[in-house]
Each structure stands twice: as structure tokens, then as C-alpha cells.
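Each value in this text was obtained by applying a stated rule to the coordinates, not by laboratory testing. Small disclaimer: the values here were computed from a predicted structure and weren't measured.
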Structure I
Amino acid sequence: MIQKRLTTFLSGILLVVVIGTVGYYLIFQGDARWIDCLYMTVISITSVGYGEILDVSSSMIAQLFTMGLITFGMGFILYAISSITALLIEGELSGVRRRRRMNKEINRLTGHIILVGGGETGRPLADELITSGEQVVIIEQETESLAMRLEGQNILHITGDPTDDANLEKAGILNAKGVVIALPQDKDSLYVTMTARMMNKDLRIVAQVSNPRIAPKFTMAGADSIVSPNTIGALRMASEMIRPAAVDFLDQMLRSEKGPLRIHELPIVPGSSLNGRCLSEIDIQKEYDLLVLGLKDKDAILFNPKAGTHLSTGMTLIVMGNIQEIKRLQSQAVRERKT
């Protein structure tokens, strides 16, 4: 908005100068040089008064034109300059206030996710995290690349070097539950992985790796999961070729008119109201319109668990449905546990 208004004022100033220059040239019927016409325009609208390089006093039309140029042209120039100054000062002050307000919001966060890198990968990544109901803080050096440019999203962010430990602290790494690293250079991603693990031992760290051969180094540095965009892209292309209907189903699920449908996990934590109960007692599908796809118990995965399956601490339900209903089930389990 500020940039648009600045462009309008600057264009108006240029238009005044052009009108004055062309006006003098036409009044003197092309006998005056363009540079002389431009000179007369500038000294008139700025009220410098160095002297007439064109004989304005010899022509009543030139005199009238000069008076109009001084009155209206100089008035507009002064208005434009004062408005531009106000916009610049207002922009700086509002930027400072916005930065302070954002820092306060970040300091209050707990259990959020830090996204390191807001480029081409970070933008849709941030969108998906927010759609899934997560609180996100982005660290990105280039303001123009920030995923905060998502329309309608007021995303918390830190503008600065993603490899700087101070920026990780500003993003609230001590209170975060996870870090997603989506930097273009593997060496930078490796450094941030190691630093994040040293700063918070309980973090879940997911790192993007371009070269799969150095993936073991990320594991040694503390990454919980490693993602190779090239590998994921190759698998997607293969799926598009041999199972297009299944791929289309997943794509349509992400854009469902019933809201954001996702495949999500529901851990059974100590003291949870789901602990010790079987699936038929909970009736997740009826109460929450969620479909139970699987159950993870330690390293074993049970697909399509039966209604009589008992749940216990350490298990993780894999469900599919509206993300709001999944969040409601999670919060309901916590409330029942506390009561």
C-alpha cells in the first residue's frame, strides 16, 4: 500500500514537470530549446528565482501559464513531498511497532514449530503447517522470500541469518516442539540441525537434504527425520503413472469442500482418557467422523485395527478426517484426563 502511494506521488511530480516543459515549448512555438523549457519549469515550481532564461514577460500567455504552473505545480510538489516524508516516517514507526508486537507473541508461544527457511519449499510448507492447526515461526534472511507473504496469513517470523544461534533463540527454540529445516544448502541445514539439537534435546527435527549420500551425517547431528525432495518427487511421478486414481484421491482430500481433511496421528499419552479403552468404546467414527486407518505400537504398524483393539500408553492412532475434529478429539482426551 505504501509503495503504491509513493509511486503515485512520484508519478505526479514527473507529470507536473512534463506538462511545464511541453507547455513552454509550445508557447514559444518550438523556438526554445527543450533544456531551457525544463529549466524554466524547475525554477518556477521550486520558486528558486534564478532569473528567466526564456522571455516570459514578452508574452501574456507565457505569464499566465507561469503563474498557473507556480500556483498549482508548486502546491502539488509541496503536498507530494510532505506526504512522501510522512509515509516514510510512518512506515518505519509502524515497522518498529509491528516487530515489537511480533516478538512479544513469539515469546509467549509454547509447543510451536520453527520453520528455518522461507523460500520456494518453505512457502507451501508453512501453509500446510498452519492448515493443520500448528503455530509456526519462520526464520528467513531475505524478506522477499518469506512465507509470510501467503495471502491472508499473518505469520510470525524472524528476519535474519537462519544459521545464527541468536535467531533460533528469538524464535523460541527452548519452548518449541519441533524444527523444520528447509534451506537450499546442505551445509547450512547440517549446521542448523546440530545447533538446534544442542539447544533443545527434546525437539523433533526434520531436515531437507539435497544430497542423499550425506543423510547419515544429519542423523548423527540430531535429525529425527530426513526428507529428500528429489526422492519424494520421483515417487510422486511414479505414483502418477501407475496409480493415478489413488493420487487424485489424496489431492482431492487436501482440497475437500468439507474442510481440511488430513491423515493425522493421535498419540496415547500417560493419563489419557483413551488409555485402557478399546476402539469400540470410543466410537471415533460416530462421535468425531474420523476414520481409523492404523495403529502404531512401538515399531509395529497394525493396519485397519479391529473394534475390539485395546489402546494403551505408547500407542499412536493413525486417523483420517477433518483437522478440526482431530484437534477436538485431542483436546477432549486431555480435558477428560484432567477431570
Structure II
Amino acid sequence: MNKPKVVVTRRWPAEVETQLQALYDVQLNESDVPMSADELKHALQTADALLTTVTDPITADVLNTPNKRARIIGQFGVGYNNIDIQTAKAQGLTVTNTPHVLDDCTADIAMLLLLMSARRASEAERMVRAGQWTGWTPTQLLGQKVTGKTLGLIGFGRIAQAMAKKAHYGFGMNILFYVPRSTPEQHIIDDLQATRCASIEDLLAQADFVSLHCPGGEATKRLINETRLKLMRPTAHLINTARGDVVDSEALIKALKEGWIAGAGLDVFEGEPHLDPEFLTLDNATLLPHLGSASHETRTAMGNRVIANIGEFFAGREPSDRVA
């Protein structure tokens, strides 16, 4: 019996690629150059499974390509707003993602950004590397204390809860959160001594640090805009490890330049990798290249989760992480 054919859109950890090659007829992306729309369409026409990443635009146009052979899209990532889910559902395509395995790793990056922004760490490193540091002085690069401050989380899913745990137990931080509809389990709220805010506006006005953990998509596009940024404290910091389009970049740049807030730590950007060049001029912006899940352990676990999902699908079982 012939092995199912699988197309992988980007390079994955070597261990995962080796497993895929043992199980399937695999087409790897040796160059790691993002596939074009035409290449994605061809993959859907010639493979049984397309294994995508969060940066692959799987649009309605791509999905509407005729004579599709693929029956499943295995997403390497927990987010899937790069995929037109409604079109995929309408065409009977199965879509899976990789939840759970990247929670702590992404929360680590969120805490890293919080600490770097609060203590002006990226600004300080640039000073040292540029040979501009002339020695210790009492007023040099004064930042803000983190321990005991208030962290506000917009979204309270697994990654937000993992960050809250690190912040509360590691730094004695008070935890606020906002979710529009669902109610987290009470024991989680009690364990973190967390307080639910009635609105985003309420949270923004109280928090010393605001961390974004909401999904991308039209419902949350530019959720953090000029009006909401003006509600934050002038000593507050905004942290984004969610999706770039959750924040209005122009408004955030204005807020950082004019001192509405003290700083921002960003791992994601609108239109990435093409971020607004004004960010590069700001000393109070800490910028990382979408490193949320970037550890050997986590990226391998994500790949293994994709393998498990497509394995269940080809065996005629319901994939554990089906989202469409």
C-alpha cells in the first residue's frame, strides 16, 4: 500500500522531519523559503496532507483551487487565523492545530518581554555593545520594579494562565484578567488570587503591565487602539505575544513616543516580518522576532503533535486537535 503523500511548507526540527520521512511520502521545503500561493495550490492538488505554519496564508483563493487531493491541513502552531476556516469547513477539509505543548514556552517569552521592558534591558545592552557605557551611576537607566506590581491579562487561556502563575508565584504580582464570554474554572482563579475585570477598559486603567493573549482575526483586529492606549497608566507597559494585528501599530508608536505608556515588549507585529520602521527608532520598545515557542523541546513537541493528528486522520479516527 502506498504511503500518503505529505507536503511540509517550511523546515521543521530535524527529528520531526525524520519521523515524517519514515511514515509518509514527504516533500520537505529544503530552502525554507515561504511557499507562494501557486505552490500552496499545487500542494493541495498533489498531496494527501498539507502541513502548514502560522505564516502560510491559506486563503479562500488557495482553498478554492480545483481538483484538490488533500483532505487534511495539519497546522504547526496553536493559532490558525492564517487559514480561512469557513472555506475549509465548507469544502470538508479537516484542519488541526497544536495546543497545550507551547503554553509554558510562550509564557516564558511574555515574562521575558515584561522584565526587559520594565528594566530597560534592550536599551542597556545596546549601550554596552556600542561602547557607550562609562561606568555605574546612581541615575542611569532607571526602570521599574516588577515584584508586587499588577499584571493585567487580556485573554485567560492556557498561555495567559501559565504567565499568571509565573508572575504571581515568581514575582508576587497581583493578577487581573478579562475574557468576554467564557468563565475560567474557579479553582484556577482562586489559586492565582486573580480578579476578573468587567471590561478591557477597567483592566487597562488598573494594570502596571498589560499582556495580550487573545486570538487573532477580525474580532480582535486592533483591539488595542489609540483610545484604549490612553487609558493605560503612563508608567505601564504593553506586552504582546499573541498576534500582531491585535495592536494598532501606529497608535502604539505614538503612545511610546509621547509617553502615554512607559514601554512595550513585542514578539509579534502587524504585517510581520515587515514591521513599521518607526519601532526601530524607539528606545522604549523591546522587539523580538516571533520567538514565542522557539525552544528545541517545544518546536519538536509541536511537530510530534502534527504527526499524531494526521496519523489519527489517516487511520480513520477523529484527530485530537481538530479545529475544523
Structure III
Amino acid sequence: MKIRNVLLLLCGLSLGLGGGPAAAAPAGPPDAFALNKRLGRGVNILGYDPIWRSRDQARFKTEYFAKLKAAGFDSVRINLHAFRHMERTNHWALRPAWFTTLDWAVAEAQRQGLAVILDLHEFQALGKDAAANRAPFLAFWRQMAAHYQNAPATLYFEVLNEPSQQLTPALWNEYFAEALAIIRATHPTRGVVVGPAHWNAVGYLDQLQLPETDRHLIVTVHFYAPFEFTHQGASWANRQDKVGVTWNGTADEKAAIDRVFDQAQAWAGRHQRPLLLGEFGAYDRGDMDSRVRWTAAVARAAEARGWSWAYWQFDSDFILYDVKREAWVEPILHALIPKTP
């Protein structure tokens, strides 16, 4: 071999241009499927906690993050009712005290190794008057994008929970595109969660428009079927007197779950998008045995398809953890995360 060729070969190897280990390109940011896998098994937290009014009134305690991690959860979805904490006369600025509380929650969750979804939960305000709430909606994401610009990749943004009512599929596509442009200006590869209109219903996935080149989007759907079972006794659903509905885990009942989940999975396969089951749960007016059967069936059906999931919710109703007793509701906990032999 000529001396010149030997020198070129040696230079190429030292620069990582050859075929050895040094040639491996540096790893880029994780794609949406890796980001979604990191979410794993999650829980919705803090949505209706008085902590947002005053830390002294908080139900959720710092040690609960460690409890969640020890129980086997991988992530938390923090439900944010932010509009009431914004100053209308100051360009919809979020109040510093609100950010202080949120920063505490994010830091403590991540200290325990939990990934965090920041979920804008203002679906009711936007659903009732989309035009009037467009300004605070976009202002919220400008501020969140700036505030968390240097956050690790284990922090995710969910653009809006359950777009519905006035946010028709067409209008929701417009609002989502505007918010995503704001986020992507400073977070080009952050995991962003988005779901279809009509309360994140699987049947509306086909109407959700996503930018084809953005491969860091995770698509979320919610599941509460059969509604007469999961919301029995719920006053907000006008079912306060409709109780005694059971779910027995029959072949037909499980097949009903599979039909909906297979429809979602088929959509995900066509579009090459990962899925997050962002909410599911059965209200605690139902009998415990039925709730356990349903919860386990839904969680396993999601996992069998490679989805991540987030149970609704930690405390309050649909309860997973009893704050008064300082104890897990163990049947629900083990329906979500089965005991290991």
C-alpha cells in the first residue's frame, strides 16, 4: 500500500470515518416512539387540588412523588387550570406564585425519575367560547415555552385536554397549529402531546391534522366506555341516580374495548404515530370488583398495543390514593400495576 493511502486510512480512522466504533454518529434526540415509551405507566395529578390557591391547603404532598415511583409508575400528567391564574390586563401573564407551585411539582417529580406531562386542562373555557379564549391559550404556550426552554426531554407539553364543543375538528386543527408553531420555535424536538377533537375520542382521529415532518408528536386518546358504567353516580354527568351498573369482564365486554383500541391502533399504524391513553378510569360509585376488572382490562389492552397510559386520577374521585387514610386503594393500584410473583 502506498504511504499516502496509509496516511489517509489512519486519518480516517482517527476522525471516525472508517468502519470501526468511532464511526458511529452521535445520537440525536429521541423520536416520538421512544418519548412515548418513556411515559410508560402514569397518573393524572393536581388538577383540582387546592394547592393552586395556597400551598397551605394542598392535598398532594412532596412524598407522594416517591410513593408513585416506588409503586411502579413512570410518569405524571399534571392537569393545569391556568386561565384563572393569568392577568388579563397584563398580556395574560401567568402569576409568579403559580409558576412557583408548578416548578415545585416538576422538580419533585423529576427528582424521583418520573417523566412529566404539562397538560393544559382548559377545555371547558375553550369549548364554551373558543374565540374569547384564543388569546390566553396562545399566551399560555408562549410563556410555558419560554419558562421551560432548558428543561430535560422528560418534560412534555400537552397542548389541550379534550378539545370539544366550539372547538370543532376544523377549528381545533387551526388552534393546534398555532400553538405548535409557538412551541417549536424554541422546542424543536420536545415531546408534544395532542389529541383529536370531541373529547379526545378515538372516532375523531381521522380528523386530526398533524404536520407530517414533525416526528416528535405523541397522539392521545381517552377512554371511558361504557359510560353508564364508568360514570355511574356522577352528578356532573347527570348520572347521580343511575348506579348499580356492573362490568364483569365477559368476552363481549372485552371485545368492545378491543374494537375501539384496534381502531385507534390501525390509525396509528397508517400514520406512524405513537399513542398515549391519557385518561381512563371508573368512578368510585361503582362496585370495587367491577372497577378492578375494567381498569385491569383497559390497562392491559393499552399495553398489549405498545401504548403508554395515565390513569384518572390520583385522589379526589376515581380514586387511586386515599389522602385521608394515607394509603393506596390497593385493588385499583394492583389492577393498574399487577403484583409481581
**Complete:** From the coordinates of one of I, II, III, semi-axes √(5λ) of the Cα gyration tensor in Å came out at 64, 22, 21; that one is structure I
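For which of the structures I, II, III does the calculation of Cα Rg over 2.2 N^0.38 Å, for residues 30-173 alone return 1.52?
Matching structure: II.
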